[in-house]
Structure P
Amino acid sequence: MERNEIKLTIPSSLKNISLIRAMIKAYLEHEHIAKNDSFQLLTVVDELSTNVVEHGYKYNMGNIIISIIKNKDVISLTVEDNGVGFDDSKLSKENGGLGLQIARNIADSFIIEKKENGTIFKLVKKIQEVL
């Protein structure tokens, strides 16, 4: 793990979304990320973490695994679960629900990677720093 990377493993629960948000917000502040970029990244973290609880684990026990790393002017964010897996066949819209559309609109790159058990959401975003 690099010096400016954090990795969180948090029990999958809607009540833990605010804890995840607080930890990621503290990281973004520590890395001097501009407020607009921080707000967008926190919105994505909220949406993807909520999707993990609702769709990945269907409100059952499991872990949300989040990693975030800043490399120069780019943030890489990964939200992962070991749940039922992402099922494109159940999507009512071509690009997924609102949370996935928000992530796609904010990101410079957004990839959904299916695992045997679970899903990995990978987002890359160019950011601005404040001094």
Structure Q
Amino acid sequence: MSTFKEYAKRAKERLKSGFWEQAHDSIRTERQVAATLGLDACKVGEESRRMLERQIYDYDGFCEEQQFYAKVVEILESDELISNPIMRLADREYMDKLTPSERQTYLSKLASKYRAAVDRYRSLKK
């Protein structure tokens, strides 16, 4: 199936399932909760919109990013002292197949994603 047909099919499913109403209600609720917690409601709303755009235009990347972010949050909120969070996030089977230079590149990209996730976590907790 062509990419255009896939996009059209997903758009139709979103319309039928009430996705947009749920998304609108979710953003409004998140902004209200943020305001009651003393967080910046505009930042929370913008973050929600960015996530919604990612979910629509890059669904596979969105799901992968959400899983990665959930792992980072789990690491940050755990009571356990974690000395090397990057290695906890790394796919060891994949790393075993890489050359040393490819492994270094992989770990650098993973560290960058980790820093971005930590920054996102901290900005939402403010």
Structure R
Amino acid sequence: MLRSIFIIFFFQLMGEAIKKIFEIRIPGPVIGLILLLITLILLKRIKTKSVSNLKKEVADTSTYILRYLSFLFVPIGVGVVMHFSYLENNLSKVLFIVFISTILTIGITAFLMDRMNKIINKNDRKR
């Protein structure tokens, strides 16, 4: 578990470094997750026992960390309360953005699930 936590944090650190170096507006952890995803996709082609164990470890650790995801939102909630006056002044804009992003998220998720189901069904028919 320690090795997989190190890997996850290493990719987060790489994302933060890329963000700072290239002055990208995307959060560093998001860049790190994209890099980790790309790495895991590339490692999919390597069929050794050590790589399989490492991927399983990272997946298990990620699942374990996700159990406590709600605790990570506490500092964000405190930050929102500290800037409540700013939120009050821009309430209509914030609500509009939340509404649009929710609709987009639902739509994109439905589209991707539909595409994935078609691909899975097509592969099942070939077997």
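What follows is calculated from the coordinates using simple rules that are stated; it is not laboratory data. Keep in mind that what you see is a predicted model, and the values were worked out from it rather than measured.
Below are the figures for this structure:
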quantity: P(r) over Cα pairs in 5 Å bins from 0, in percent derived as 2, 11, 22, 25, 20, 12, 6, 2, 0, 0 - corresponding label from P, Q, R; calculated: P
quantity: Which of P, Q, R yields 43 [percent of Cα pairs over 18 Å apart, for residues 18-73 alone, calculated]; calculated: Q
